[in-house]
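Asks: In what follows, structures are represented as structure tokens.
None of the figures in this text is laboratory data; all of them are computed from the coordinates on show. Not measured: the values here are computed from a predicted model. Cβ atoms are built from the backbone, for glycine too; each structure is taken alone.
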Structure P
Amino acid sequence: MAVKTLSDLLAEGVEGRGVLVRSDLNVPLDGGTITDPGRILASVPTLKALADAGAKVIVTAHLGRPKGGPEPEFSLAPVAAALSEALGRHVQLAGDVVGTDALARAEGLTDGDVLLLENIRFDPRETSKDDAERGKLAAALVELVGDDGAFVSDGFGVVHRKQASVYDVATLLPHYAGTLVAAEVKVLEQLTSSTDRPYAVV
């Protein structure tokens with residue numbers, strides 16, 4: 001199974017290009033405090049590689065299960081702060097998903113900047129069963145990165161979901177597996193291609 005990876009994208013060149021990254025930043029919170037930053041730390045290698053190579057990085061992710069609209073307790077604000085610290089560079093947080101603030105911030109990005117969009121599930125189209133509705137959100141996400149943009153899937157925990165920021169954007173942009181997804185794909189390929197049995201069934 002040939003999957004284009006982050007290395008392929010970097011080899012093609014990302015300097016000055018918008019790159020949309022779907023990350024898994026669904027970390028546990030206790031009163032707004034992150035209790036386990038593991039998923040944030042795991043997202044760093046892909047984001048850092050893109051930013052260091054001069055991409056204009058736009059990150060989309062979800063947190064919790066908001067009921068089809070903005071809910072303050074599921075804001076990605078704590079994640080943006082933790083991600084800034086982990087990356088060693090400021091991560092902007094858009095006040096919306098694909099609205100006027102997200103668009104303005106995306107247009108103002110310079111090479112190496114990182115922008116985190118607000119919780120993607122604040123937009124009900126993300127998880128809509130209607131292909132057309134999801135497609136509209138995907139098109140709006142693509143608009144943020146521009147015509148020469150690319151999409152990197154790095155949220156292994158959500159790659160199986162038919163959602164706008166996971167599935168539909170990949171039909172509109174050149175797409176690549178981030179370091180997390182590529183590593184998981186490699187493991188799956190090894191498991192499915194090997195004739196060795198790691199254990200006996202009794």
Structure Q
Amino acid sequence: MSLVTQKAPNFSTSAILKNGKITENFNFKKYISKKKCVLFFWPMDFTFVCPSEIIAFNKFYNEFKIRNVKLIGISIDSIFVHLAWQKTKYKNGGIGPIKYVMASDIKREIQKSYGIEHPNLGVALRASFLIDEDRIIRHEIINDLPYGRNIKDMLRMIDALTFHKKFGNVCPANWKKNEKGIKPTPKGISKYLSNNMNT
């Protein structure tokens with residue numbers, strides 16, 4: 001069942017912070033503290049699609065930062081496996097230093113609370129949650145294990161969230177930053193369709 005419109009479940013766990021420091025008491029609610037957040041899950045460290053996603057999120061880290069969005073990644077691996085993965089070179093399947101929090105769900109409790117555990121394998125599906133300043137989940141996307149995520153589209157959804165909150169207008173299909181939205185009235189949708197759907 002989708003968690004969109006619901007409050008994101010809180011959790012406390014061990015994690016590696018963006019400065020490389022290890023903490024045994026990372027609290028999700030306290031860390032995001034009235035800021036937008038992208039919380040994403042991957043199945044397991046030292047696998048195949050996963051490092052490409054971890055690195056892609058890392059490369060776009062500054063895009064999340066300028067949007068004032070916290071970024072947190074999580075899997076069932078221990079923080080020590082996370083750390084070993086960071087210290088492994090790309091050519092050996094590693095991910096290098098990571099700028100955002102990598103949390104541990106070694107007891108699999110967090111992935112269960114978000115409803116994204118694989119039904120047979122016990123690992124997390126490739127799930128991403130966009131969470132607003134009130135800790136309400138506004139967008140989620142869940143991929144099966146073979147299929148990597150589109151990080152740019154998550155940035156687009158953050159921009160859509162910000163746009164709607166600022167102007168009250170809603171975002172049509174394929175909306176991008178700096179494009180017009182739709183005033184959510186019968187007149188508003190008629191105007192939008194007349195101006196944009198005649199080609």
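Asks: Out of P, Q, choose the structure whose coordinates give Cα extents along the principal axes in Å, for residues 75-130 alone equal to 32, 25, 17 when calculated.
Replies: Only structure Q yields this read-out.
Asks: A value of 17.0, 61 was computed for Rg and Dmax of the Cα atoms in Å; which of P, Q is the source structure?
Replies: So the calculation was done on P.
Asks: Which one of P, Q has mean count of other Cβ atoms within 10 Å over residues 3-10, as calculated from the coordinates, equal to 14.4?
Replies: Considering all the candidates, the number was obtained from Q.
Asks: Looking at structures P, Q, which one was helix-only ellipticity at 222 nm (-39500 (n - 2.57) for each DSSP H run of 4 or more, over all residues; to 500) calculated from, given that it came out as -9000?
Replies: Source structure for this number: Q.
Asks: Now for a different question. Could you tell me which structure in P, Q was used to calculate mean count of other Cβ atoms within 10 Å over residues 11-18 as 18.2?
Replies: Q
Asks: Who wins on FRET efficiency 1/(1 + (r/R0)^6) of positions 123 and 155 (r between Cβ atoms, R0 = 25 Å, to 0.05) among P, Q, i.e. which is largest?
Replies: Greatest value across P, Q: structure P.
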